[in-house]
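Novice: Quick heads-up: structures coming right below.
All of the numbers you see were taken from the coordinates with simple rules; none came from a lab. Quick caveat, the model's predicted, so the values are computed rather than measured. Cβ atoms are built from the backbone, for glycine too; each structure is taken alone.
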Structure P
Amino acid sequence: MEDVIQISVSNWHLFLQEVAHEMDVFVPVENGIHIEYWRFENTDRPVRYNKPAPVTPLKFFLLPVKENVVVEKFRQKRKIVVGIPSCDLKALDLLDEIYLDERYPDPVYKWHRENTILIGSECYEFREHCHCIAYGIERYPITNDDVTLVSLDGELILTVKTSKGEAFISRLRKKYPVKVPAKELLAEAESRRSSTRERLMNKNQYLPDYATIGKLINQSGEEIWARHSQPCVSCGACATICPTCTCFLLIDRPGFEKVRQLDSCQFPGFERIAAGEDPLRKKPARFRNRYLCKYVWKHERFNAQACTGCGRCIECCLGNINKNKIFTEMSESS
């Protein structure tokens, strides 16, 4: 299936502009110090490829924060999301296993998944809290994207990976000149990939791997959670921005309409039941529950990781809580 082509960035953008008349096209753009996704036809900001972890996780395009799940899906446009980092694509291993279970597939998620073209991107930089490498996740997309994109010196290298991606690139070929990638460009891409990987490995050399963290959390006592949960304000930002957290409320509306809205285990009352009983009433219990879910329970239940090392939860935390420091402390004291 893999087919590798080279095209100029200018022609690629002309193609996206054409496609944007019939599909919603989202590209990574600069927003101050951050990168975020923006509709291509509406943006006057610089488009930036090969950048790490846009503020908006891929999850929001497939499981929106709030969505009426009984509105007929054909009213929506198909989507193209360009420049997706490997941490977000890896998260789809878990989301797909949950929402595309052959016994109980979620029809709304399935519609979004089938009608969204995913264009992955290698990361040639990393943010302060990126730690995908520590969890065995490479900086370049391996699975779940339809096309992989690399941007170098005003040129793009596009690698087709799926039949959906092949149909998309076939349309590109019909109107714009493409060629076999230059050897020098491929060599430069490989050099940048290796350099970024090595630098990030050195940066996270003291962070335990995913499986080890699960064991450390299981063995941990109450004191460390009571201490580190103190700055938490229970805002739920960490779960909302996380590419793998998908807990939700289903809100009934008149006319048998149902609205799915993202929920968070960090909200007080998340597990409150009849008569007011709540096993997560105390904040340290809620705090630890999140990490048990991400590093122990989901990994036991599903064949996927529930944390992909994007670091967004650290960056968005109002209490400046750094989970990597917690896990490093656990490792050093074990």
Structure Q
Amino acid sequence: MGTVYVNQEDAFLGRSDERLKITHERRTLLEVPLLEVDGIVVLGRAHFSPALMGELLERQIPMSFLSATGRYLGRLEPELTKNIFVRSAQWRASEQPERILHLARAFVRGKLKNCRNDLMRAQREHSGLELQKAIDSIQQSIHALPRAETVDGVRGFEGAGSAAYFGAFDQLIRVEGFSFAQRSRRPPLDAVNALLSFGYSLLRHDIQSALNIVGFDPYLGYLHTQRYGRPSLALDMMEEFRPLVVDAMVLCCLNKSILRPEDFESEPLSGAVSLNLEARKQFLRQYEQKKQSRFRHPVLEKQCTYQEAFEIQARLLGKYLLAETEQYPPLILK
């Protein structure tokens, strides 16, 4: 089954023998063997039995909490894996400027190349789009990355490339009723931003779970600055997956009219835009389908799903930090 998404407000999550049982007002919504559950994501308010919480920790099953609008709130995290060697190498690298710079460049290079490739694909498949200027701008940032001598310099090129990408994002939306002017967060102020923010919260859950499986400390990163409570390494590794998984899935939901303007609602005071309950279920289904879609991994040269790729990339990062490989290869797909 993979990840279980709890979308029903005031649902109760409990354990029945070796099974996860979710009920609401005495009605069973889901009952599934815990053996088949990789993680749980709760949206909105829910209730839990102490027996289930203990079982999740025992089985190393993480549970993330999001607001009803998809904003990340926190996480029930099992104990870190016993692989102290990976964490030791991770901390040593944080004192080595050349390794920090290598990883920062790699994470950004992966993100920007995937952004560029998305725009180039759209330009090939749909005539009349004016994307070349954005493509060239992103390419300039990619070419400039090796010249960045500090992580701040890398962040500057990432910012310029991302601005060019999102500056062209509206052209990738080919249906009436939706538009995108600029990225807005906390809160998202339009439907497209609401979907992107929601998708990135789901992606964070998956990436952080993969890092925990491999043995990393998700709070010690290299591209994102250290901040209390911020899983910087998870945010680092998310970069290369944002355009591949979330952006692509959001555009699919819009351009195939899986989601429509009437599926969104706005909070009167803050202006925050979010999906209604039924549309949220559809979005979660689309995200899960995207995670299970298969492609050929360019480094391993074998078929895998995006769900598997989260852990593959974490293990490749571990190999670099343990000096088993000379560089970290971000996931880049054409």
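Novice: Thinking of P, Q, which structure, once semi-axes √(5λ) of the Cα gyration tensor in Å is computed, gives back 35, 26, 16?
Specialist: It was calculated from structure P.
Novice: One of P, Q was used to compute mean count of other Cβ atoms within 10 Å over residues 216-223, and the answer was 13.0. Which one was it?
Specialist: So the calculation was done on P.
Novice: In addition: -10500 is what came out when helix-only ellipticity at 222 nm (-39500 (n - 2.57) for each DSSP H run of 4 or more, over all residues; to 500) was calculated for one structure; which of P, Q is it?
Specialist: Only structure P yields this read-out.
Novice: Comparing Rg/Rh (Cα atoms, Kirkwood Rh), for residues 56-127 alone across structures P, Q, which is largest?
Specialist: Values: P: 0.99; Q: 1.16.
Structure Q comes out on top.
Novice: Please state which of the structures P, Q yields 22 when relative contact order in percent (Cα under 8 Å, 6 or more apart) is computed from it.
Specialist: For relative contact order in percent (Cα under 8 Å, 6 or more apart), the value 22 is produced by structure P.
Novice: Can you tell which of P, Q yields 0.65 when FRET efficiency 1/(1 + (r/R0)^6) of positions 160 and 296 (r between Cβ atoms, R0 = 41 Å, to 0.05) is derived from it? Kindly include the intermediate steps, with their values, before the conclusion.
Specialist: Numbers: P: 0.65; Q: 0.85.
It must be structure P, since only it matches.
Novice: Once Rg/Rh (Cα atoms, Kirkwood Rh), for residues 16-183 alone is calculated for all of P, Q, which comes out largest?
Specialist: Ranking P, Q on Rg/Rh (Cα atoms, Kirkwood Rh), for residues 16-183 alone, first place is Q.
Novice: Still on this structure: Identify the structure, out of P, Q, from whose coordinates mean count of other Cβ atoms within 10 Å over residues 48-55 was calculated to give 14.2. Write out the running numbers ahead of the final one.
Specialist: Numbers: P: 21.2; Q: 14.2.
Attributed to the structure labelled Q.
Novice: One of P, Q was used to compute distance in nm of label points 7 Å out along Cα→Cβ at positions 96 and 320, and the result was 1.2. Which label is that?
Specialist: Working: P: 4.0; Q: 1.2.
Only one of P, Q returns 1.2 for distance in nm of label points 7 Å out along Cα→Cβ at positions 96 and 320, namely Q.
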